[in-house]
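Student: Take a look at these structures.
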Structure I
Amino acid sequence: MKAINKIYVNGEFVTPHGTEVLDIISPFTNQKTGEVTLGDEVDTQNAIAAAKEAFKIFSKTTRKDRLAYLEKLRSVVNRRANDLTDIMVEEYGGTFQFSSMVTQNMLNDISAMIDTLKDFDFERTTGNSKVYLQPVGIVGIIIPWNMSNGFIVTKLSTAIAAGCTAVVKPSEMSVQQTQIMAECFHEAGLPRGVINFVNGLGDVVGAEITRNPDISKIAFTGSTTVGKIIAKGAVDSMKRVTLELGGKSPSIILDDANLEETIPIAIFAAYLNSGQACAAGTRLLVPENKLEAVNTIAKTVAQNTKVGDPRDTDTVVGPMVSKKQYERVQNYIRIGQEEGATLLVGGTGKPEGLEDGNFVKATIFTNVKNNMHIAQEEIFGPVLSIISYKNEDEAIAIANDTTYGLHAYVFSADKERAYRVAARLDAGRICINGLSHDSKTPFGGFKQSGIGREYGVFGLEEYLEPKAILG
């Protein structure tokens, strides 16, 4: 039985002031595997105070200093790569293939921020004046359970590069991942108070970060609903915010695409992180005259998609993170059937032999209308909606007909055509003919998918304040 009973404040693993204890439950057995002692408002205030004191010195560090910290962090994360992957699989049921990809992306993200920092100009001449980019201050970082360590690395490597200090509130469902990541940052030798981790609930630790006047900026990844709450709270003290929120990402299959090649890739995009990903391509837009062929291929692909033990290297869909999330996905599958969509494969209930965990069948609906709930709302599970279109203009209109705008995918035999379609989509990041990640390219959303961007130069500038000196 594991016991997570420390938080990381001012360079030390300390016993929290908070006393509430939360059970750690395995998503693929639903058995208790440990406990975590949660921090409270006092712990959060202590962490903020430590970050405030550390900022006085860390904000004045040189580019060389910050590069050295990032290079040491990369070395430590690389050495503990297997631990970081394994704990993602164990704690929330992320599949091994996805979790190992996230770990590699962590290393790429740190390397990209090192490269960005080497070339970044903190002093510029604009017009006849000097502009200095200085650290925004103490950053409150609030992150979800899915891909937790990836979010931590992206945001904290950027904060370090900018000269900011930070207080991190991870999800209470990712405390084991956070424990290992905090150990990595501790070993990287950052000065006391620069990075602090406080496990706790959103309405306790998160609320204190949001309202505390010593926090200058909030970087949040999570649902649009919670993002709006944070944004409303942040405005009272004029905190800067970067919000990476929900998505209902379209995958557009153009009429010249090879269906046998593209449909499996598009379904893999839908089932990314077992569907528990804001960038999952959960709306598949296909030519009307090819719908029958698409349905045949998609059904076969889904039936051959392995749902099971996330530790197996060939598993594509692991368990949902909790019973609550499992029930949410089940409810959406029922809604899809009630709305008149055709259930092509999957459905309610658990796959045979996986009754103990929070497993959902790999599910696909076809004949979906874009105004249906399953096409408009983020389900966060392995549920794909196939929607037909008459022509390219209608495909683009359907893709953009959503409150979200985080991610999109376009598939075509003509890459230039795919680029032309991508240019007309309202999405912050668009992949052509597959899934890819670029650690220097901005990531963030249009519309209700968020505010601001992460990664590379665009992400670094979000942690800096421009100061113009005239005359």
Structure II
Amino acid sequence: MDAYGQQLECWFLTGSQHLYGEETLREVARQAAEVARRLDEAPETSVRIVAKPVLTAAAEIRELCLAANANPRCVGVIAWMHTFSPAKAWIAGLEALDQPLLHLHTQANRSLPWSTLDMDFMNLNQSAHGDREFGYLAARLGLRRKVVAGHVDEPRTRERIGAWLRAAVGWHCSRRLRVARFGDNMRDVAVTDGDRVEAQRVFGWSIETYGVNDLVARVDAVAEAEVDELVQTYAQSYALTEELRAGGSRHRSLRDAARIEAGLRAFLLDGGFDAFTTNFQDLGSLRQLPGIGAQRLMADGYGFAGEGDWKTAALVRIVKAMAGEAAGGSSFMEDYTYHLGPGEPLILGAHMLEVCPSLSSQRASCEIHPLAIGEREDPVRLVFDADPGPGIVVGMLDLGDRFRLVANAVQLLEPSEPLLRLPVARAVWRPEPNLETSAECWITAGGPHHTVLTTQLSRETLEDLAQIAGVELAFIDASSTTRAFARELEWSAAYRRTVAP
């Protein structure tokens, strides 16, 4: 499902021709439907796989590609040339296609029937060269696409298709994404700013700015009964500190936080927004900086970033759309401070308040503490440690002539000691290959300090998203060295400036 409750789907297109007769085409259709059914039922696929009629002529291919473009539920197409489908018939359709494309190189039978193998079988099962014909044309047209080879019963084949489907869902989300900015970017900060017109052209994002008091008006309009209900939800869902409970000395602050969350939700829902930003330098007449409200909205799938960082807010939403119901979590994050020794160097990630509770399987503590910046009342927030396990940190930057994604494979760890005096949600991780190389590569690439931390997505999904969007992805992993990574960036820059569209 997407954010609006629509069942998303990927269309399965099968190519053939009339040379082999109608009986062969009926068998092609039957086998194609079976392959699509197996993919549809595979646990690795996150959307419906819908088989379409076998395609043999240019006009019907183009018509179906245009229909895929226009269908609001379709996130992409998978193409398979079951027999030898002459690729010239696909030119008009593929040039009109505005959806992500995966070329599946497979065949219906897993094993050859050696003792009974005859020319009828050979003529029916010709994807070994039919897909090469299609591959030539895609290369000739310069199409961005993913190629996956393997039988659909192979786990690795399904995993790779599943990774691409998640990226296709992310692209589907991106092209419809709306970001509400309450206030502007943090003053004098470079990396959180950028070209919003170009972002809309490249990614489809609509990025709209509102005065904070536009939000305040919605907050002030929240009914007391709605505040009562939300406060009760807090009490049931989290471990409230004594002072925040009914009758406690800071209970009014909890109600203020609930009112802000309710106002935010109403504003975003009514405006059709998928993501939002705030800025502690511009809070209007809000009593406190949104803390628990931002955390809970992220947990419900909204994108968020602090300090007006609209790129990261959009990226959080896209990552959450790609992740869907996968185990783990994804959140707005910031590389905050280092442990440089003794022992293994580590990064402690956090933000002032706003880290998504999806990163933790433990019951969060709902607390209130002073905030040294923002010049408002003390904000309410959820406090927890992120679960240990593998993850990826990814950020986006605007280089002026193009956008770049920078990512780093990380291993989340339990804090080395209890963080008794750090009253914010946080994550501790060891970056690959080590902190020194990771930091040098990240900074060389111009990577931002605001990121998305995800324990739900694979590297392949991020690579597929970058390929679909046509943007650069610089990935730091266990094999990275500073010198080789810098050279990779130089090659990428040369390619982007001279070859890439």
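Coordinate-derived values only; no laboratory data. Quick caveat, the model's predicted, so the values are computed rather than measured. Cβ atoms are built from the backbone, for glycine too; each structure is taken alone.
Student: Assuming 84, 54, 43 is Cα extents along the principal axes in Å as calculated from a single structure, say which of I, II it is.
Tutor: Checking each candidate, the match is II.
Student: Here is a follow-up. For the read-out FRET efficiency 1/(1 + (r/R0)^6) of positions 306 and 426 (r between Cβ atoms, R0 = 30 Å, to 0.05), a value of 1.00 was computed from one structure; give its label from I, II. Display every interim value, and only then the final one.
Tutor: Details: I: 0.30; II: 1.00.
So the calculation was done on II.
Student: With distance in nm of label points 7 Å out along Cα→Cβ at positions 26 and 98 computed per structure, which member of I, II shows the largest figure?
Tutor: Details: I: 1.9; II: 4.0.
Between I, II, the highest calculated value is found for II.
Student: While we're looking at this one, here's another question. If relative contact order in percent (Cα under 8 Å, 6 or more apart) is computed to be 12, which of I, II is the source?
Tutor: Corresponding structure: II.
Student: If FRET efficiency 1/(1 + (r/R0)^6) of positions 282 and 346 (r between Cβ atoms, R0 = 25 Å, to 0.05) computes to 0.15, which of I, II did it come from?
Tutor: Source structure: II.
Student: I've got another one for you. Can you tell which of I, II yields 3.1 when distance in nm of label points 7 Å out along Cα→Cβ at positions 154 and 258 is derived from it?
Tutor: I
Student: Out of I, II, which one gives 1.0 for distance in nm of label points 7 Å out along Cα→Cβ at positions 178 and 210 as computed from the coordinates?
Tutor: The read-out comes from structure II.
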